[in-house]
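As structure tokens, here come the structures.
Nothing in this text is a laboratory measurement; each read-out follows from the coordinates by a stated rule. This structure is a prediction, so every number in the text was calculated from the model and none was measured. Cβ atoms are built from the backbone, for glycine too; each structure is taken alone.
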Structure I
Amino acid sequence: MENCVDSLDLALRQLHEHLSERAHRRCRGKRLLAGRRVLYWTHHALRVDENPALDVARHLAHHLNLPLLIYQGLSERYRFASDRHHTFILEAARELQAAYEKLGIAYEFYLDRRGHRQPRLAQLALSSAVVVTEDFPLEATKQWTDRLIDTNATAVVLVDTACVAPMRLVGKAYDRAFAFRQATSGLYRQRVDREWPECQLTVQPDAMKGETLQLGKHSLAELVAQCDIDHSVGPVSDTRGGSLAGYERWRSFRKFALRDYASRRNRIEFDGVSRMSAYLHYGMVSPLRLAREASADGAEKYLDELLVWRELAYAFCYYRNDLQSESILPSWAIATLREHANDPRNILSWECLARARSGSRLWDAAQRSLLKHGELHNNVRMTWGKALLSWSGDHQDALERLVDLNHRFALDGRDPASYGGILWCLGQFDRPFPPAQPILGTVRPRPLEQHERRTNLAAYEARVDRCVAEPLPRIAMIGTGLGGLMCSRILEDHGFS
């Protein structure tokens, strides 16, 4: 047994530097001798190109002389599970299944739904020598990994697939962007222009005993309908999941808008941003490739957003766990928000906020963007988020509402970068701005009225309210009672009349 464990250690030590700096062994495991495969459990690197976790899994399978199986599961139990998130993931999985088949690598997809609610990941892990998976720095994914480790004696290797500068090399959570930028400049200089080496290793495909769900042979809408999830948050028709759609959007942005990104990125009425965050969240596109190509184009401001601000948030979440508590905020922000917790405020209901009924044209347009398109322009997100402090019971209530509204509706929800933007609204990654204001205290103010005055609000509303389908059908609901009223409300929320 010791020799078998040593063989895994040896295989890990033989990784090339571009992989070894991203991989670490979380659990030594006791089943290497009995394990019949290397299992790559994928959840946040839904791509075959420039995928460090896939390359580590192929390396281990090759050196341990074991077959490789890729496993992807889609649970009904993740927070805010809905038709929107499920459809986006399933679109990517259907494409991924075909890509792995083309590579000759076995891939199994398991969808929790009526009649299919088995612990498939645990079953596969029990018969595997080692499990490779992505090192995704949010608590829900960490808990899934912890449960896998606690209930199995299988070795687990975690691989950073999300950042150009690996989170473990960053070393700690930084609370200011300038400090992170200074500390990581050397890491980025060494990596940003580096071509990702193509993995040439051949591996044996695993002879699966279970029947995988052939996504290309099924209607995704019918599969989603069988899942016990929130069916009131519908798919986003103009943002399709998968690497092909992600890179198509990237190429269009790079060709038409990247050059002017620095001057147009804050103009919310224009199509001046990349809209890549959902694809980056699920790893449908490689941040390594995006950074390399943006660097080749000399797009310094875009690189600052992609590398510094995005990866600042990833490293912060990697080293901190209390993301939904006030304790995550800097001490000065906690003190000033507590001091003003009892200030008079106009509290709005969750329903009023979720359905874009606040009474502010800008805020409601931003919320409609979330409802209809599953996205929120980063510049307006900051104003949108700070407004919730004035409409919530206190800052903890505001934080919970920010998390709910963003993660429920945004395709890039439940992402470290999302938490970075949300927490910034409450003072994280920022400094005090005296003198103190009502409710905000010395947290940086960002009044809705001022933002409205400096933008073409009508143009922004027109972008938000654009048709989600062509031609857009008109739907009549006749005599259907409460169910019909709910259906009508959902259709209206998603842009149908």
Structure II
Amino acid sequence: MGASDRCSYHCGDSYFNCIHYSRQNVDFRTDRWRGKGIKTGNKGDKMYRDKYDLIVVGSGPGGFAAAIAAARKGVSTLLVERNGQVGGLLTSGLPLLAFLDRAGNQVVGGIGQEICDRLKEVDGVNKHLPSPLLNSITSVNAAWMSVVLFEMCEEEKALDVLLYAELDRVIVENGTVKGITVLCKGHRMSFGADVVIDGTGDGHVIYQAGAKYEKGGSKHKGGMQSPALCFELSNVDYDKSIAYLEQNPEEYGVPDTFEGMRQNISFLKDNVCFNVMGFYSLVKKAKANGDFNIPRNMIDYCKQLTGNAFINVTRAVNSDSTDPESMVQAEFLCHRQVKEAYQMIRKYLPGFENCQLVSIMPYTGVRESRRLVGKKKLTLQDVLALNIPEDTVAIAGYNRDTHSPKDGQMHLLAVEHGVGIPYGCLVSENVEGLLAAGRDISTDQDAFAMIRVMPTCLAVGQASGTAAALAVREKCTPSQLNVAELRQELVQDGAIIDLP
């Protein structure tokens, strides 16, 4: 390696691997990127800054809510997203589970509810529908969801959004996060920050910052829940499908792995949108005939606002979402399974004889990945005790929903009402300036099965972004923040942090 290949800052690293690389391509005096003059969508001629009060990496439910919450407090915020749109799986068409808890209490408000209110203005959402299995489902129009999320970002003057940007490095000095570098369209770009929020879901910032984390659990010998690739079918005769279930009630009875649960036919007949799990004998018959080899004992579908059916049946067992090779294999496997499931459904399920495949999620949905080791940890004991501690900053209203790492089968345990998520679950135990937002917060594996759904991630994200903004305002680290002040701010912003 010649002298010209070395960093001009003489740090000893190669030019392209050095954290100073992007700084050699940015003129800090004019705040201008020396490439093609990258601009944000809402800032006119203003370029990205070299330093922000807050950087949020990942714009899924947790990251999106965190960025919006912080920007509304007036702190300069950069939202970094690897894809070409914000929202992550919010824009996939998946129904949103557990805005309501099992007792019927609304447990997610604030930014999460605001998204639904905006969708309602364009007929892009159904109501929060109480569900016998999933506590509540909120069906959304994926296209309108994408539009609404972009609009919300564009309205926030303190928010910059950087798309097509993959996290490259996390800059840590003396145990404190100081910024990140990203790769964006072939450019390495560097940004400083007072606080960084991990909204990646997989804990990529946590990992690269050297923060403590956990994966899996002892019960499954380190294994994590199976990822899946959902798909959408049109031209479904729901009357015929429901009539079959009504004539064969054993087909929608719940398995032994669903503790404290039951389905009823009126839920399907009385609602425009609904979800159903069943068709057990048809799945068994298809397996016996060699027409269905996916490790599922049921078909799970949701009727959407569009009239299409959203199918959740694929499984990539024994996958590790933090292992590149494992996830590439999972993508190929799940795409093969989509074809297999589609052919089986058309052949065996009443009402689906003439269905057509119209869309597939843009990527396989990961249920479980790294979990931060935080100042506090939400545990199974907290869930079973239905705890809502005094330092709660978000409420999880879902059930314990586990998809076995080994055989892919679903285990569902009813949780009678919402459970509080303490602020310490968002704060890294050993790295300052780092917060988590979404499903990578600090829990054990059993409690994780309750907090991983999107509305809960929206609530956690709002708490994380608000905490970051207050830390910047108070000139303290997130770990030093006054939690009572944070809770007061969240309530003022419409967040729900307690039950009636």
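Of structures I, II, which gives 23.2 when mean count of other Cβ atoms within 10 Å over residues 77-84 is computed from the coordinates?
Details: I: 18.1; II: 23.2.
This value belongs to structure II.
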Subject >> Label whose coordinates, when helix-only ellipticity at 222 nm (-39500 (n - 2.57) for each DSSP H run of 4 or more, over all residues; to 500) is calculated, return -13500 (choices I, II) >> reply: I
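Identify the structure, out of I, II, from whose coordinates relative contact order in percent (Cα under 8 Å, 6 or more apart) was calculated to give 17.
Details: I: 17; II: 21.
Structure of origin is I.
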Original post:
Here Rg and Dmax of the Cα atoms in Å, for residues 317-444 alone has been calculated and equals 18.9, 56, so which of I, II was it run on?
Top reply: II
Subject >> Value 12.4, calculated as Kirkwood radius over Cα pairs in Å, for residues 61-108 alone, assigned to which of I, II >> reply: I
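Check the numbers for FRET efficiency 1/(1 + (r/R0)^6) of positions 125 and 205 (r between Cβ atoms, R0 = 35 Å, to 0.05) across I, II and tell me which is largest.
Checked I, II; max of FRET efficiency 1/(1 + (r/R0)^6) of positions 125 and 205 (r between Cβ atoms, R0 = 35 Å, to 0.05) sits with I.
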**OP:** For structures I, II, calculate distance in nm of label points 7 Å out along Cα→Cβ at positions 181 and 301 and state which one comes out highest.
**Re:** II
